[in-house]
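> What follows are several structures.
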Structure P
Amino acid sequence: MRPKLRIGLSWLAVGLGLLIGFLALAGLGMAWPPFHNDLPGWLLDWIRYGGGALLGPVFLAGTIAGLRNRKRAGIIFLSCMPVTVFCLAYPSAGYLVWHSDGSGWFEPPEIPTAIGLATLFFLLIFFLLIYAGLLAIRYKKRSVYPLVVVAVLAGIVFGRSHWTKAFLPSFGGWSALFLIFGLFWLGTNKRGWPSLLQPRQCSLGRRAAAVVLTCVVVFCVDVMVTFGLSALGSSLWSGDCRGHAPWVRPGSPYHAVFTARVIFVGRSVEALFGGSRGFLSSKPYDPRVGDWAIGVVQEKFWGLPWTPRLVLLTNFIYWKGETYFVDGERSRGLLRERLPIIQGGVSCSRTRPVRDAVVDLRLLHEPASTGARLIGYVREPQKFVGGLVPPVPPKPAAGAKISVTGPAGARIIMTDASGVYEADDLPPGDYTLQLLAPNGHLEGRAQQISQAKVCLDDRGPVEQNFELTSAEP
């Protein structure tokens, strides 16, 4: 084989190994250990998490070792294969069992049974490798005897076990992934392929510094991959939820509220390739809009993991150049929750352009003094625009009057220049609100009289907005 082709194949193996390793490592950082899991399948969750925790480091360690020592790389892949493959494959090596009461759940083999089947499976692979001559054994012909014994035993056990159909595909698939890389590095070492990077003699201190530097580089790349996967995995899916009252305090430890100006937008895999919610993939393509964005934090209220200047915003329709009031959730995960990655939320949050968040910002900037608080805005007639049209500045109805009738009697409240009205000294109870817009008011553009009923209590502010409509001729 030509030297250039050898080098090309070796670098291809390095690239694929690093890709798998960093994707697995980022997946680990985007997951969370199953603490406080008291469900029947809690052990399966821990085994699955352990497999994810091993997959990335094994591929990165083996690939990085292969740059200077092919034999060491192959040994890393093959020696770590049994434990890693067991943790990755066992949680899915089972059947969905239905019971007489109509319920059903996933049932894998008992752990001792699974360990026995896995041991027999990996022994068969081990002796096959010995017989193939990839390991340093002087008398290769003698390996045929244990190989025949293990093969016969494996044939009998797997033939009689009803777990075979569920066991072999998952274990075989994950084992093939490790075998491809392990056999490649061992095989090329046996054929005398040169190392991609020449080994160098250096002191113990330099070796330790190189290990630390490598770990730092791996961590930085892992953070970048985590950001990329979070952006590409953004979604405009929304649950069946109703709007909630404005927030005046954090709703959970992961709740984040702040304002940010969007400086870059992008589209997720769902938006690029369509699907049931991929309406952002419609033509013509507008580069100013996307379902994830990079924003510059303008004003922070709570919830960001530290004080970042830039944040990754996901799960919303963002327009480049717009400033948004973000009512989102910090992404969960061992690493991801410590990064400035915020899910904006569609329909289930109060995320919106900051010009539409006048009520939220008023409540956050001016806390209530006493009593229950009533707040809202009044806006003039305005044409509706969808999410794929740049946000239109609202038209506040300054000077509009609202009649408030309840336990405290009747009073008239007037909106300010931003179209917002409020009262924060009302006793709890049921109130009736009526928008007063007689002829000639607001130059005749809003002639509709609106009415609403609200209940005030001490749990938080109550928002009631009024959207005016033009009078019909």
Structure Q
Amino acid sequence: MNPAARHATTELVDCVLALDVGSSSARTLLFDFEGRLIEGVGAQQPYTARTTPDGGWEIDAAELTRIAGQAISAACQQMRARGMKPAAVAVDTFWHSLVGVDSGDNPTTPILHPFDTRSAGAAKELATRVDNRAQHKRTGCVLHPSYPPAKLLWLSQTQPDAFRRAVHWMSAGEFLFLKLLGRPAASTSMLSATGLWNQNAGSYDDEVMAALPVSRDRFADIGEIDQPVTGQCAWPELSGIPWFPALGDGACDNIGSGCTARDVFALMVGTSGAMRAVVEANTIEIPEGLFCYRVDRKRFVLGGALSNGGAVFAWMKRTLRLPDDNVEIERELEALPPASHGLTILPLFAGERSTGWRDGARAAIAGLGANTSPLEIMRASLEAVALRFRNVYEIMLRALGEPRLLVASGAALLHSPVWTQMMADTLQHAVTPCLEREATSRGAALLALERLGRTTAPPASLGAPVQPIEENGRLYLAELARQRALYAKLFEENS
């Protein structure tokens, strides 16, 4: 065999195709058996969720299938030109999605995104049937419109025909497997973030299920979860190889950015934000204020989520009519001293998840004066997001101890050195940037490689730590006290 033929043969299997389905696009990327991105293969297909004035956030299930198929087809065409066939397909999607499917495998509802808040009233009704605090300690999820229990009750009340026609309830990832491979496939990771799953028991939660107008047999069979699907599909390159069930994107982000131990916290700021740690244990105690999901059967994901991350920057930039040039904005923000604006901001433009989980909470700005500048409001808003992360961080410190590393990912944060410095100062811990360009897809690929028995991936590529400035930290702690006082005044005193 000549060298070129040997090289082609090697390339046939030494890679994994990752399909990442996010809230605004589906993308495919190819990774080698050491978790390195293979350039020149992959595609990204954007889509737009449908939003409604009453808080709806819907994704057309057929459209999402089409978009994912386009991203897969583009990658397969590129692999075909190189004579490549991957060893497996790894998939991740956003957590907490829900879609009803009828007996003919057709959707009876749109895919409901976690940002859909129309089930807020149903969440309150569920809290009269189930002890919220007790079920949170079991499921790691609160009774909140982000999660499927509230959505299921809301759908039964507002769309009874569609609800009755649904013989299966599944996540977006399960639906994609149904349409692309002929049968759905569910993972522990995805089920663990539904609010229907008892984290320590490793099964559906009896009390939550009993409070809902739907039977357990409408959901994935426990005996079949985590099983890859291998068979024929529309793409010859992907037929006859295992497709691993979709994992939660947050779990994959931790794995891909190297945050795989309890003493390495992941700090992610994209449109939204999260701080998470992976805990390998048989059981876990879930602190109030945090969520708890799973990577897989042996690893938990503990942390907090903010609906308001980079979206706050975008809202301020748009509303305050700041320059389009982010470099100019960055330079002007850096020139402003920390906590010098006299403003107290609650950046809850999309409601609150961690740590209070008040879906009705909204943003507030106190302290505006005639001389307050747009850049001061922008700086104060970015500081305010960092302060919200401090609330999550303090609970994680109590639960897990001081982290050895705090690794940052997400374009919104990493593209702003000023904001990264604010995070380090507010948390009073060095923040280390993750240099992996596609940490979430990389994590999905690494977990697939682990299932294939390949565990030789190198550590994630990290940048130079951003060190905290102690004096700034003192200023931000005072600002945090003012933010907490405003929160209590607005949301706690009259609750």
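Derivation of every value follows stated rules applied to the coordinates shown; laboratory data play no part. Since the model is a prediction, treat every value here as computed from it, not as a measurement. Cβ atoms are built from the backbone, for glycine too; each structure is taken alone.
> A value of 13.0, 35 was computed for Rg and Dmax of the Cα atoms in Å, for residues 306-393 alone; which of P, Q is the source structure?
On the way: P: 15.6, 48; Q: 13.0, 35.
Value 13.0, 35 for Rg and Dmax of the Cα atoms in Å, for residues 306-393 alone corresponds to Q out of P, Q.
> Same structure again: With relative contact order in percent (Cα under 8 Å, 6 or more apart) computed per structure, which member of P, Q shows the largest figure?
Once relative contact order in percent (Cα under 8 Å, 6 or more apart) is tallied for P, Q, the winner is Q.
> Given a computed value of 72, 58, 43 for Cα extents along the principal axes in Å, which structure among P, Q does it belong to?
Here the read-out was taken from Q.
> Comparing structures P, Q by FRET efficiency 1/(1 + (r/R0)^6) of positions 210 and 458 (r between Cβ atoms, R0 = 41 Å, to 0.05), which one has the largest value?
Q
> Hey, P(r) over Cα pairs in 10 Å bins from 0, in percent, for residues 34-105 alone derived from one of P, Q reads 18, 34, 25, 14, 7, 2; which structure? If you can, show how the numbers build up before the last one.
On the way: P: 18, 34, 25, 14, 7, 2; Q: 14, 38, 29, 16, 3.
The read-out comes from structure P.
> Suppose you compute distance in nm of label points 7 Å out along Cα→Cβ at positions 250 and 434 for every structure in P, Q: which one lands on 1.4?
Q
> Next question. Quick check: 6.0 is what I get for distance in nm of label points 7 Å out along Cα→Cβ at positions 90 and 362, calculated from one of P, Q. Which structure matches?
Among P, Q, the structure yielding 6.0 for distance in nm of label points 7 Å out along Cα→Cβ at positions 90 and 362 is P.
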